[in-house]
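Listed after this line are the structures, all set down as structure tokens.
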Structure I
Amino acid sequence: MIKITTLASSSKGNCYHVTDGSTPLLLECGISFKEIQIALEFKTSSIKGCLVSHEHKDHTKGLKEVLRAGINCYMSQGTADAEGIKHHRIKVVENKRQFTIGTWTILPFDVEHDVSEPYGFLLQNKAGEKLLFATDTFYVRYKFKGLTHIMIEANYSKDILNENISTGRVHKGMKKRLIRSHFSLENVKEFLKANDLSKVQEIHLMHLSDSNSDEKLFKKEIQQLTGKVVYIA
């Protein structure tokens with residue numbers, strides 16, 4: 001049974017703990033390792049790996065410390081090059097080529113963000129459960145079958161963003177970057193409509209903007225659309 005724990009989810013830092021009961025993993029390390037230890041009550045010795053989607057600091061702030069703690073970190077060549085860290089525990093993985101960590105089989109896939117070589121990840125455990133992790137992307141070109149758990153960015157709403165721009169709360173220059181690098185609520189809905197949700201048990205909405213989102217609204221709209229349990233990470 002997959003258990004997802006959010007340790008941090010914002011532009012200040014992103015980090016999630018995921019386990020199938022056998023192999024615990026970190027998804028992202030955008031907070032210090034000390035913060036990770038505190039959040040997990042110092043039960044970190046069993047962590048078997050960390051998946052890193054891209055090089056922005058809100059996803060990699062704790063990378064050096066995680067490596068020093070003896071945890072292998074998996075990322076694209078582009079992300080590794082952008083980080084510029086030489087370490088034997090950095091494991092470069094290829095787009096759409098599966099690899100395994102303990103009881104997980106993991107498939108990296110390309111996403112759309114303003115960085116070197118960003119990835120999303122599809123994780124499957126021995127029980128056949130499938131977890132999709134996709135953050136910091138404005139679009140996912142792939143469709144997935146048999147998903148049981150979805151962790152997906154819902155950074156902003158176009159309506160809220162436009163309202164904030166019109167009132168001067170957000171500079172209009174932000175809009176161009178957001179729409180080419182982050183998932184909007186509207187695009188999340190289209191993605192969910194395009195995919196097979198028949199086996200989905202829960203959906204986690206991640207990386208909500210402090211100013212351009214609304215937790216209650218996002219949760220309500222995705223629950224109404226899918227009929228699934230929705231959590232705000």
Structure II
Amino acid sequence: MPYESSATEGPQARVTVISDVICPWCFIGKANLETAIASLRDELDVRVEWRPFELNPDMPAGGMSRRDYRSAKFGSWERSLQLDAQVEDAARQAGVVIHHGRIERTPNTFAAHRLIWLAGRQGVQPAVVDALFHAYFIEGQDIGQPDVLAAVAVRGGLEASTVAEFLSGEEGVAEVRDDLAQVRRLGVSGVPTFVFANRTALSGAQPPEMIRAAILDAGER
């Protein structure tokens with residue numbers, strides 16, 4: 001479930017998460033972040049912003065067969081299955097379910113990042129990010145397709161008609177491209193990357209206690 005702080009007054013903390021919605025370690029890192037935030041619920045009002053990263057910036061607009069993509073990337077489908085099993089085990093330890101076997105296509109994620117950008121402007125970004133991860137890793141949906149994104153957006157609190165019109169236009173395209181370029185200029189080469197109060201950063205699906213400590217440390221400076 002997407003996280004929301006219950007605190008309305010008192011100290012606040014900001015966390016920026018740079019991620020891609022087809023990155024399983026980002027899904028796991030998100031779960032660990034939620035656990036860390038829940039442990040701070042009575043101490044801090046933690047606000048989270050999601051920024052884009054493309055694992056496959058050259059992916060065709062329509063995506064491609066996951067089996068073909070992974071076999072080429074890792075040398076064989078068998079090796080890909082071994083890596084999937086390792087990730088699924090790590091996910092279970094974080095309380096996350098991943099069903100790689102349901103995923104048939106690896107999508108281009110630019111449109112999904114545009115949707116996350118729109119969700120940020122509409123105040124429902126955490127819920128939309130959660131819905132995207134759920135659709136891809138649990139249901140195996142092709143989140144590169146506009147009709148799928150529109151349905152996912154409804155789960156996250158956006159209007160289907162609004163999303164359909166948005167995705168058919170150009171709104172947010174330049175902004176997401178600029179954001180991707182800025183992330184590259186910052187030297188981010190892997191995700192998830194967590195940035196705390198725009199000062200310190202952690203890379204990878206770090207455990208909740210490390211994320212909690214980083215949030216507290218950033219807030220004390």
Structure III
Amino acid sequence: MSLVRVHNFSVSLDGYGAGEGQRLDAPFGHAGHRLVEWAVGTRTFRDMGVPGESPGSRGVDDAFASAWGPGIGAEIMGRNKFGPQRGPWEDEEWKGWWGDNPVFHTPVIVLTHHPRPMLEMEGGTSFHFVDADPASTLELARTLAGDLDVRIGGGVTTVRQFLEADLIDHMHVVVVPIVLGRGERLWDGLEGLEQRFTIEATPSPLGVLHLILTRRLSP
């Protein structure tokens with residue numbers, strides 16, 4: 001069976017994966033870009049269109065960042081990763097943060113209590129707006145992905161829901177040396193999570209810590 005994977009998911013030292021006050025010009029709220037600064041300078045993110053003065057680094061951070069795409073056939077994301085709107089859709093012209101040709105190039109399921117028609121984009125990305133529990137959403141994602149893996153793209157609430165449902169096989173978490181103090185915390189309600197996974201840690205010269213959580217095999 002295909003795997004369920006999380007990649008490049010950054011959290012602060014105090015466990016926040018997003019700051020408070022998300023809006024159109026601040027996707028991570030008061031955290032700004034501090035949670036993702038480690039990634040924007042990599043060759044992988046430069047190739048995805050992130051602007052910069054250099055072609056991007058090829059070191060340890062890029063090695064982890066580049067695992068994001070290979071083998072993925074569909075993504076699941078929460079509504080607030082797709083955009084800053086809350087409640088009923090006031091503007092169905094909004095097509096996400098990524099422009100007309102999003103970086104995914106696969107079907108993407110957007111979890112929302114307010115479904116809307118599927119949105120076809122350039123480059124093979126299609127957004128499917130679904131109101132469903134994690135298990136049912138994963139079943140649909142696997143159908144869309146074929147024989148490939150499914151990526152849980154965030155945000156915090158979506159990743160936590162799939163962890164609570166014990167549906168994640170592989171997870172790359174990046175601990176960033178900042179303290180946010182407020183926002184959305186990833187680990188709340190997940191006491192004992194480490195017992196389900198083997199965990200490897202790799203430090204980066206930038207000061208972040210890459211954690212790889214891999215589901216333990218059943219005895």
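Rule-based calculations on the coordinates, nothing more; no lab input. Fair warning: this is a prediction, and the values are worked out from it, not measured in the lab. Cβ atoms are built from the backbone, for glycine too; each structure is taken alone.
I have 1.7 for distance in nm of label points 7 Å out along Cα→Cβ at positions 137 and 161, calculated from one of the structures I, II, III. Which structure is it? Answer for the origin of the read-out: I. Starting from the value -7000: which structure in I, II, III was helix-only ellipticity at 222 nm (-39500 (n - 2.57) for each DSSP H run of 4 or more, over all residues; to 500) calculated from? Only structure I yields this read-out.
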